[in-house]
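What follows is a set of structures for review.
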Structure P
């Protein structure tokens, strides 16, 4: 499929870097809704509250744990209480239960939502067969920094595991010190303290010295793919599937747009599938076996099977499975709530995403053939899901869960 390169250059060059919650992210939302309306797709803007400086949330948590170490020298019970509080806060933030980030100052932004319904009159039992595909890509861009430079980017997961271990070890050692009255556990806690101080330093360096990037690959390529799919589906809509086109704000700020969208809308888990487009413009296409830096949330077996079949039928695309071991994407939010979800991205031969969160993430470094192939893969998956809905027995009229709270749907 031919994807319009103007969409990429407009987002990455004309609008430029699009930090979460910024005026530039809102300009990107305005551009996308205009493009959808030009294609004849009903679309709307959905207000979103985006945390400002999301990385500072974890700086705060790590700092609380770090302060507990010298505090434990003065009062072991107080140090233990503080380190346990930091561990609990980190666990809550990591599982999407915002505490610190819920208190953070927020900016107003928008998700964009478009809707392509099934072909009218295609099936007399259409309401009972109807499935939903939510095709999503994020509008905003990340920041550069040491964490996105080689070789540190290849060590992100070991670094994250070291930080998680430090958050657990500090209260554990403090509890042992309190029980045994031995000075040795406190001395040992200096090692995880150093790990936390290093993590704080790297995050602050990103926030204070890093620059917002143009985000041609991450994620203007995903938005352009979504618009290309929308163009194709308007010409030839599916028969048994409605396609929701969701462009989210604040993905680089804890997936704020996707979290709010799914908190305001509930879908039938059996009828709804999410396909997440994130960085599909450089390297060879991959479908995600799972998503997440610390915890790998595994993609839907059904969607993995469909993607695998498409890969075997189109070997020239080089499509193959790979776990996406970077900070979580919108896919993880959907998976955590029990939805069927899969991600599509592109990676180099070393398994890394080219120019990820780097100033070099510009349009001239993209391969438009890869972007076009990403659109072809998505269309093939939607067609497979449409065929599966045609061949599946209808859902019963009585006793089914509601398909969605439809107040978010475009009119």
Structure Q
């Protein structure tokens, strides 16, 4: 078992990669009452086109399979796994994103048993034609529910306006039509390809003994057999630099319009240091201008173009990235024009040493506060690990960033052809 200590933040990670390929990371925090476990596979909604394990021909599965799989793994032939966790005093959940599917629990007791339950149910699929057909109706209702949510429509509407070919422009749950075409065989094909231990990470954080926990997980895996896995061959279409459409207008019964500006941050594969520096700087720059202390935020507020619903977010993944700036506004045209002007003005901006030092200190402070959350640490650790980055090295990397790097990024950050807008309006 490997042991890595991080003196600057007072944390120690224990890790091991088993013979079957599973990567396990343990973060003991004996001052915590709670333990949080997450079992994640590097497989999300965008992974539609691939070569199945032990096959040679590429296939494309229906939209929404990854999310469908997440639902079905909780249901076994004789029981629902949520009930197992409930009996053991644990709260369980799962989520599917564009790039990953994760299963998780939090508990204050019966930790060993809950860890075993987490691993065992994910590694023991049961899909029948009858249960698959039943699930289609449940997920169709979920899709219909999201169709009626303006916030979700604004999010996906902006994503669709930015990305022309990349499957990130497809709703994570798929469509009612696509899920109705999913078969039991589709589920097993995707499960066998993407749920191999080689493609998965288990992260446990909280109050436990690391030696005992690692031995428990190792014993659990020793009793299971997995075929040797080759590298997964995924295929993604070429994506142009420019956005798919400059404006996407969606008609919905809203009392006040919603408007979101999208920045197409990345459309090609990034890894390692290149990924991390871009990830940090786009986050820090966006926060610098649009957080409540930022100059752009204050201008928008003074001009009465935003209210308490105003938000911004940024997300960088291995082969795509985007930033969103939006909220409710009674003046969607003026809002769009003003934010576009602000973004384009950064091409001539130049940060001072004092500004950039404040940005770095703020980012480090945000990270240190967030590190108190087991959920944040666990999810972010897995997120960064998939692109070869150690979460606990973020702070030294931030400290090493230079003003020249920041200004070089800032002055090439925005290009008009990478900006799009989505408006939710009543008509």
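Just a few scattered comments:
- Largest in relative contact order in percent (Cα under 8 Å, 6 or more apart) among the labelled structures P, Q is structure P.
- Taking mean projected area of the Cα convex hull in nm², for residues 6-77 alone as the criterion, the highest value among P, Q goes to Q.
- Looking across P, Q, the calculation of P(r) over Cα pairs in 20 Å bins from 0, in percent that yields 27, 53, 18, 2 traces back to P.
No value in this document is a laboratory result; all are computed from the given coordinates. These numbers come from a predicted model, not from an experiment.
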